[in-house]
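Asks: Before anything else, here is the set of structures, which you'll find just below.
Taken together, the values in this text are just the output of simple stated rules run on the coordinates, not laboratory data. Since we're looking at a predicted model, the values are computed, not measured. Cβ atoms are built from the backbone, for glycine too; each structure is taken alone.
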Structure 1
């Protein structure tokens, strides 16, 4: 797990956005800087948040916040979604499509595909119970650290088998 988020406790809430394509190294650096700027000004009910934003595996934008410092609700979540929508426009990617599934192929490269294509790969045997999938339903840093990258058989994806 990336050490950039290591300062946030396990109870910190996470939001994971999967890109429809891999970011270039330049894009990844720009998005990281934009994310740092966003979270440094992110507030909930007028209170600054203890938060972070990183890009992982060239495909995932992850925003995390320690809600024991300040809870993130309505307006705070809306502002983070606007930030993600701005990234979508600027980099011409899709980040908010929850029907895209990310997994690691046999070469351990991250692949992102629409659910229908993912199911087709399962039918062909290219994706199977031991394939590492990204469980973007994790809700906090503890789950991200332990349950984000898991074999398909141990994730919600198993219902697609």
Structure 2
């Protein structure tokens, strides 16, 4: 029962952050500004972004519920990294879509990737490799998202 409470709370926190960040995204990938950018040839259709972030929201919340339920009192860094990742994830949308500061957005999304990799390493160290697998969709998507953001930086 504890796990379910943590999972639901983290779903609310993660999807709430995405929703608030999304206020700056509309119309996002279908905006005139975004459409006019020279984008990477491997840029996916708009629906892929929504699917990816839904999958990440679920797996990251499941990971967080597992870690919270099985807290390792020697692990002081992971909770700080989680908050850092939430903030970085939250601010990317207004920086990229709202302000059109693609270079700063590139730094933010790179910092987010590094943060999630650090969370992955800590999870493996303190909780084992199985819960670390829940972070792989996030890492894979952030690698892709970094290439998309940095392509825009270098080609516009």
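Asks: Compare distance in nm of label points 7 Å out along Cα→Cβ at positions 40 and 104 across structures 1, 2 and report the one with the greatest value. If you can, show how the numbers build up before the last one.
Replies: Details: 1: 3.3; 2: 2.3.
Structure 1 comes out on top.
Asks: Sticking with this one: Could you tell me which structure in 1, 2 was used to calculate relative contact order in percent (Cα under 8 Å, 6 or more apart) as 25?
Replies: On the way: 1: 25; 2: 34.
It traces back to 1.
Asks: Given that Cα extents along the principal axes in Å, derived from a single structure, equals 48, 25, 23, which label among 1, 2 identifies that structure? Can you show the working numbers first?
Replies: Details: 1: 51, 31, 27; 2: 48, 25, 23.
Computing Cα extents along the principal axes in Å on every structure in 1, 2 gives 48, 25, 23 only for 2.
Asks: Of the structures labelled 1, 2, one was used to calculate helix-only ellipticity at 222 nm (-39500 (n - 2.57) for each DSSP H run of 4 or more, over all residues; to 500), giving -10000. Name it. Before the final figure, lay out the partial values.
Replies: Numbers: 1: -10000; 2: -25000.
This figure was derived from 1.
Asks: Tell me which structure, out of 1, 2, gives 3.3 once distance in nm of label points 7 Å out along Cα→Cβ at positions 64 and 128 is calculated. Working shown, then result.
Replies: Details: 1: 3.3; 2: 2.3.
Traced to structure 1.
Asks: A value of 1.1 was computed for distance in nm of label points 7 Å out along Cα→Cβ at positions 24 and 112; which of 1, 2 is the source structure? Spell out each step's value before the answer.
Replies: Working: 1: 1.7; 2: 1.1.
Working through the options, I get structure 2.
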